[in-house]
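*Asks:* Read through the structures below before going on.
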Structure 1
């Protein structure tokens, strides 16, 4: 629950940033001075990019959480016995030892979003956040495609 609160606080703060930058951009645009208009136009780009990035990350988190809940209901989440650090993160050696099974599952079932989601969890536990996000994004897109079919 604390992660959700952190995400909400950061989203609100980024939202305020977007509003303040957009306000400054508008003031510069209506100043009538050529330099102000150019700077205002340039500042319009920043809130648009920030809003897009915020939306994309929030939707990724929501969809990943939905898939996690669905797997939990099915009893299909990874249940490896691994040692945890005091922070609650998985010990790297244990994550590395469990990882090959999840990679093999994806190789055996490349069209199964569940296998990709579990691989993403394994990547995350092993400390490879970039690949974890890629695997979970693939799981999300496969799940959405299956839902449309």
Structure 2
């Protein structure tokens, strides 16, 4: 029997983790984040599907692709969090729970970062926990 799949979707600029504003996002790379998520999903007996794109349409296509098959989604939509109704609408069509993740504390940053289109369709939001927030989001899906 196949293991349930947790999908982790990362949006624009997250491929630059570890080099882009490490004082805000930390020194860990996206590969480090994937390794942490894979270790946690392996411990939990889950399969991990981990993706990143800088293209909004590709991000939406990924959501559509897994909307019926994923056991849960962890989403860090980056800047699209604050701008994309299209991503919000795609996530609203997902049958499984969605957990929104932000590495930094978006509420302590620029005003435009304080609003999320995604929060309204998310089961939970993890904010300002650094890259460990991804593991917390996976744990939230399991709960």
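*Asks:* Say we calculate distance in nm of label points 7 Å out along Cα→Cβ at positions 53 and 101 for every structure; which of 1, 2 gives the highest result?
*Replies:* 1
*Asks:* Sticking with this structure for a sec: With FRET efficiency 1/(1 + (r/R0)^6) of positions 21 and 45 (r between Cβ atoms, R0 = 25 Å, to 0.05) computed per structure, which member of 1, 2 shows the largest figure?
*Replies:* Values: 1: 1.00; 2: 0.10.
Checked 1, 2; max of FRET efficiency 1/(1 + (r/R0)^6) of positions 21 and 45 (r between Cβ atoms, R0 = 25 Å, to 0.05) sits with 1.
*Asks:* Starting from the value -28000: which structure in 1, 2 was helix-only ellipticity at 222 nm (-39500 (n - 2.57) for each DSSP H run of 4 or more, over all residues; to 500) calculated from?
*Replies:* On the way: 1: -28000; 2: -10000.
Structure of origin is 1.
*Asks:* Check the numbers for FRET efficiency 1/(1 + (r/R0)^6) of positions 37 and 133 (r between Cβ atoms, R0 = 25 Å, to 0.05) across 1, 2 and tell me which is largest.
*Replies:* 2
*Asks:* Determine which structure produced the value 15 for relative contact order in percent (Cα under 8 Å, 6 or more apart), calculated from the coordinates; the candidates are 1, 2.
*Replies:* Derived from 1, not from the others.
*Asks:* Between structures 1, 2, where is distance in nm of label points 7 Å out along Cα→Cβ at positions 5 and 93 highest? Each step should come with its number before you reach the end.
*Replies:* Values: 1: 3.5; 2: 1.7.
For this comparison of distance in nm of label points 7 Å out along Cα→Cβ at positions 5 and 93, the top structure is 1.
*Asks:* Which of 1, 2 yields 2, 9, 13, 15, 14, 11, 9, 8, 6, 5, 4, 2, 1, 0 for P(r) over Cα pairs in 5 Å bins from 0, in percent, as computed?
*Replies:* 1
*Asks:* Can you say which of 1, 2 returns 15.5 when mean count of other Cβ atoms within 10 Å over residues 13-20 is computed?
*Replies:* Traced to structure 2.
*Asks:* Assuming 11.8 is mean count of other Cβ atoms within 10 Å over residues 77-84 as calculated from a single structure, say which of 1, 2 it is.
*Replies:* It traces back to 1.
Bear in mind these aren't lab numbers, they're just calculated from the coordinates by the rules spelled out. Model, not experiment: these values are computed from the prediction. Cβ atoms are built from the backbone, for glycine too; each structure is taken alone.
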